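What follows is a group of structures, each given as structure tokens.
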Structure I
Amino acid sequence: MVTKETLVDLYLMGVSAVLPENLIRTAVSIFGPFVKVSRFRFRGGVHVLGSGKASVRMANEVLSILRDRVLGGVVIGVEGGARGKGNRIEFHYGTHPLPSEGNVRATERLLEYLKGLGPNDRFIYLLSGGTSALLEKPIPPITLEELVATTDLLLKSGMDIRQINTVRKHLSAIKGGKLARMTEALGYVLVLSDVVGDDLSSIGSGPFYPDPTTYKDTYDLLKSYGVWDRLPENVRKVVLAGMEGEIPETLKEIPRRIRHILIGNNRTALLAIREGAKALGIRVKIMTDTLQGEAREVARVLYSLARHLALYREPFPTPVLLVFGGETTVTVRGKGKGGRNQELALAFLKEMERGLRVILLSAGTDGIDGPTDVAGAVVSDADRERVEREGIDLDRFLKENDSYTLHEALGTHVRTGPTGTNVADVVMLYVEGKK
């Protein structure tokens, strides 16, 4: 029998498949006198730099593999996450999703180290989701406080991660490939993707990768999402100056000395979930790893799909587990607490009708859904019956974007704590059929 606990176990299998240690072991090794990074190999030592939610665990594994081949480095992880081991690498810890003074100081130290490398040096850069907040240096005259206010606006605007990072790249002195301009060393950027479609220019705001967007694109985005007039004056000044050519554009061509290597992504997690489900005898189908859209609209489509499967048993016979990966968005209008995965589950509850046995899990692989202490939520038709029985007004929670409070009351949260990895979100829809 498939239960909510079954889906949580499968989700954890997916997370395990993209843990930084497991992925680094496939990408970094010692081969006789050589250091091997993916298909590249070289003699001598290497410097280790990095940023993101998974960067500390990635760095710890690199240290355990390369040992004295690591010549030094600087890595910026997230407060409350994994802690660095040993003293060969400097570990710093910053805030997420909003940057802080500590983030800026850690970034200055990383820049100082990177600029000190010469053309005969080699470095590995460990890049994962969360970098856009952890690695930060605003373009003057933008202050940190103004950047925080702008980031908060963007996160609540309904923009997807690519759009948000387009703006971030054009307000930052280091994003959008600008780090590549600051070193003559040969670099291998190992990427753990948290972006739908694995767009290297968007993951972590692409600190070493060419950026196809412009200041004009940034301006158009800010106008179209209705946030331009609410931005701090200095932010508007920088965007307008960039449009006039007074501030250099982001990097447009990748230097040959920088190599990007994708070591893990959302599909890696989905494949592990599929194998785990098959081992349990569950019929399972991977639907997509590019799920996007407003969370409550996605919920509506998913329930429509569940109803169709239950009624017509096509295109797959029930019972069946459908697996999705990607990242939805939430346009925040209320003053409640929650995240995109919790809101998707709340909206799915709202769509449920009597007579259909169904379970939905939606959770972030990083274990953190929005500014909360949970990964997401898992709901079933039994939860919907309880909502009706107790007269809970789901519309009120949706109006206030207060999904956390609702799931806390129902006991439907998925709690893992920070997982130390990040490859966007996993959504599982189990359709048993009609009651």
Structure II
Amino acid sequence: MSCPALLIAAPASGQGKTTVTAALARLHARQGRRVRVFKCGPDFLDPHWHELASGAPVHSLDLWINGAQDCVQRLHDAALQADLILIEGVMGLFDGDPSAADLAQRFGVPVLAVIDASAMAGTFGALAHGLRDYRPGLPWAGVLANRVGSARHADMLRAGLRDPQDWQGALARITLGEGPALLPERHLGLVAAHELPDALQRLDAAADALAATPLGRMGADDLQRWAVPFPAAQDLEPIPPLLAGRTVAVARDAAFSFIYAANLQTLEQLGAQVRFFSPLAGDGLPPCDAVWLPGGYPELHAARIAANTGLRAGLQQHLEAGRPLWAECGGMVALCESVQLQNGTVQPLWGLLPGQATLNKRLAGLGPQQLAVAGQVLRGHTFHYSTLASSAPAIARSSRPGEAPAPGAGEALYRSGRLHASYFHAWFASSPRAVAHLLGGEGA
């Protein structure tokens, strides 16, 4: 099965990859094409924008966290449904191991380089040349100049290219009127699309700007130059229905939004019925056999979380009944006795896990991690600004890829009865059996 595909990359973070990817998805979706978007590497925030732009679920692709065969199958499944596949890279094109370039070469996906050209002229051509030719055999689609000052500036940039066919156009800095950045940021990354009432208007502004470029003027026939074959995976192990007949309650709202669509898919493949609830909306705990509290921004909503005493009571009764609860990162913080914010204010929380979290100004954890659970290995990552001082026993620690766990390194896996909690974000498909164990599945 083949489908036109692009991997949108850059020389570094902050160049505009997310805006261009979302704009391209929105532009083609408006024209009636079926667009599927992926994010290279672990990311919870950019996919919100891509899902809004494309109208379809967004999955991560990482050759280590997913594994190559999982990536193969997700791309194949997308190619069966889509007219265009877009993959947003991570950091710079060659950053990380595996990198976005590794993914592009593994699957033969042409790279579109987005370069912030706001403070350069002739050097733009050198950067484009380096990105294209640094690694022999890299599939290449061209380069898009971002944050360009004027038509004359764009002409200077284009003149610096060794191959005129590399030019895919120029974008000026896109804003809504005199407002702030089109896609605003805070700690951990972009503000999620569902938190902004004008999110679709922002995407339409970006799509309108892109429509004036050579890249944006391409139709269905033009896109076929980037058609890529995506065969089905051959060696994927079927997922056993270890959670069949069980209901898993999943917190989902602005405070608990770090949820991979693929994780929900894995729960369903395990046989679970997923039931969502919103702590911020005042929901109590729905009838369930297990609970998953995903990460997010509990520190931004701490008072409202603490005020939901009915949910706190429901969670306490759930644990006292011996039922399992898995809490990741922000979900774990919400269970703590309190959180100290950056201004020094201490805000009480649910108090179901001993200890206090402290929100810091600098990152406290970042990067891919693996975690041993019940003889299985879950893969995932860590990314957080807070730290936790807890008296709860740590029964395991995560480690970097290929390394053994070490005292004081990685992320602790805390256990209190049937409660398991960690800063570690799990990619459920990497070990469905481990996930079933955390959520109380039979035979896991």
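No lab work stands behind these numbers, since they all come straight from the coordinates. Bear in mind the structure is a predicted one, so any value in this text is a computation, not a measurement. Cβ atoms are built from the backbone, for glycine too; each structure is taken alone.
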Work out the source of 4.6 here, i.e. which of I, II gives that when distance in nm of label points 7 Å out along Cα→Cβ at positions 57 and 129 is computed. II
For structures I, II, calculate distance in nm of label points 7 Å out along Cα→Cβ at positions 161 and 249 and state which one comes out highest. II
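Kindly point out which one of I, II the value 11.7 was derived from, the read-out being Kirkwood radius over Cα pairs in Å, for residues 369-424 alone. Mind showing how you got there, number by number?
On the way: I: 12.5; II: 11.7.
It was calculated from structure II.
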Suppose you compute Cα extents along the principal axes in Å for every structure in I, II: which one lands on 68, 56, 34? I
Among the shown structures I, II, from which was the value -8000 of helix-only ellipticity at 222 nm (-39500 (n - 2.57) for each DSSP H run of 4 or more, over all residues; to 500) calculated? II
